[in-house]
Structure I
Amino acid sequence: MLINVKYILTTHDMNLMPHDDIPEYVIVGKSNVGKSTFINSITNIKKLAYVSGKPGKTRAISLFDVGGNFRLVDIPGYGYAKVSFKQKEMFADMIDTYLSKRKNIKKIILLIDCRRGITKDDREMMKYIVYHQLSFSVIGTKLDKINQSKKIEFLRNVKKELNTVPLMYSSLKKNNIKDIIKIFNF
């Protein structure tokens, strides 16, 4: 588990972000992939990141300090259909500005729902990550909701399409938690 984690701020404004050199690990993924649940699970703090029953509730960038060593960053999910075009555009601009201009980014952690597989939006995000030469890890979420054959299919597809081997994770069972914590190499 990540320890000594505390909420810092939630903002739309890049000027309000901390101006320092503390590394940031950015959690990205499609709406409803379980970004907030993932953060709560790896920190063992149930209500650190807000978890909603409806997708698309994360609408700003949230920062969490991890023992003064690094920050976790939760950004709005992509691909959610029930927000206006203007809101989607605003989210896209905010995410693009953060990902392309923020010097603190150490690694992108791309979460993909094992049940859904790789979506068009996930492919676009991966192209973005590669284009900007950002370090990344891929984690398959909701592992507890699929069977072994779906797991094998998911692993094969991610390796083939994204050229990486994902870590598989269930926030309930905390599968591979030690390997996931190693991603943060602190």
Structure II
Amino acid sequence: MRLFGEHGYRGTTITKIEAAAGLTPGAGGIYHHFKSKDAVLAAGIERHLARLAALRDIRRILTPLGDLHAELTLTARYILAELDHEAELLGFLAAEARNRPHLLADAIEQLVKTTFTGFAVFIADRSDPPLDANNAEAIAAVGLGSLFSSRLLTQVLGVQTPVDDDRLIATWVEMMANTMQAGTTA
């Protein structure tokens, strides 16, 4: 996945993959394990998605803490850390989604939709007064969108954001807590 992230699909040759995997470059050893470069990519994406699913389970164990601000702080730190860790995958998905929809549509769906859905459920459950699903989804979209954009600007576009993570998280937590406690997005 590092190679795909750095060089794109076309620039990642089987020879490069073999060298990175410790196989003899150009000898075709990769074909003992995978039918094609598409199969290597699919396996790499599946591995990343499985890891993210396991990490989401860890986040569920950490909450509820009984303190909304602490839960939101943990959530923001977790999301930013995951975005940092998955920078190569995100860059690759952003660059190749239109070129390889048969391989990437499901990965994007799992990566984005499950994250937003899970966060919307958290928001609906933890809001006081309770929020309906539509309002919780809107708050999740705004909240996660702000965290995602802070990383995508840097990782995909190479633009440094003027706000450091500590200040971003503190502001994000206050914004989210105030919105969740207001009981509405309107």
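Assorted remarks:
- P(r) over Cα pairs in 5 Å bins from 0, in percent derived as 1, 7, 15, 17, 16, 14, 10, 8, 5, 4, 2, 1, 0 - corresponding label from I, II: II
- Read-out Kirkwood radius over Cα pairs in Å, for residues 20-83 alone, computed value 14.7, structure in I, II: II
- Origin of the value -23500, where helix-only ellipticity at 222 nm (-39500 (n - 2.57) for each DSSP H run of 4 or more, over all residues; to 500) was derived from one of I, II: II
- Once distance in nm of label points 7 Å out along Cα→Cβ at positions 68 and 100 is computed for every structure in I, II, the highest value turns out to be that of II.
- Top of I, II by distance in nm of label points 7 Å out along Cα→Cβ at positions 76 and 92, largest first: II
FYI, it's all coordinate maths here, none of it is from the lab. What you see is a predicted model; the values in this text were computed from it and never measured. Cβ atoms are built from the backbone, for glycine too; each structure is taken alone.
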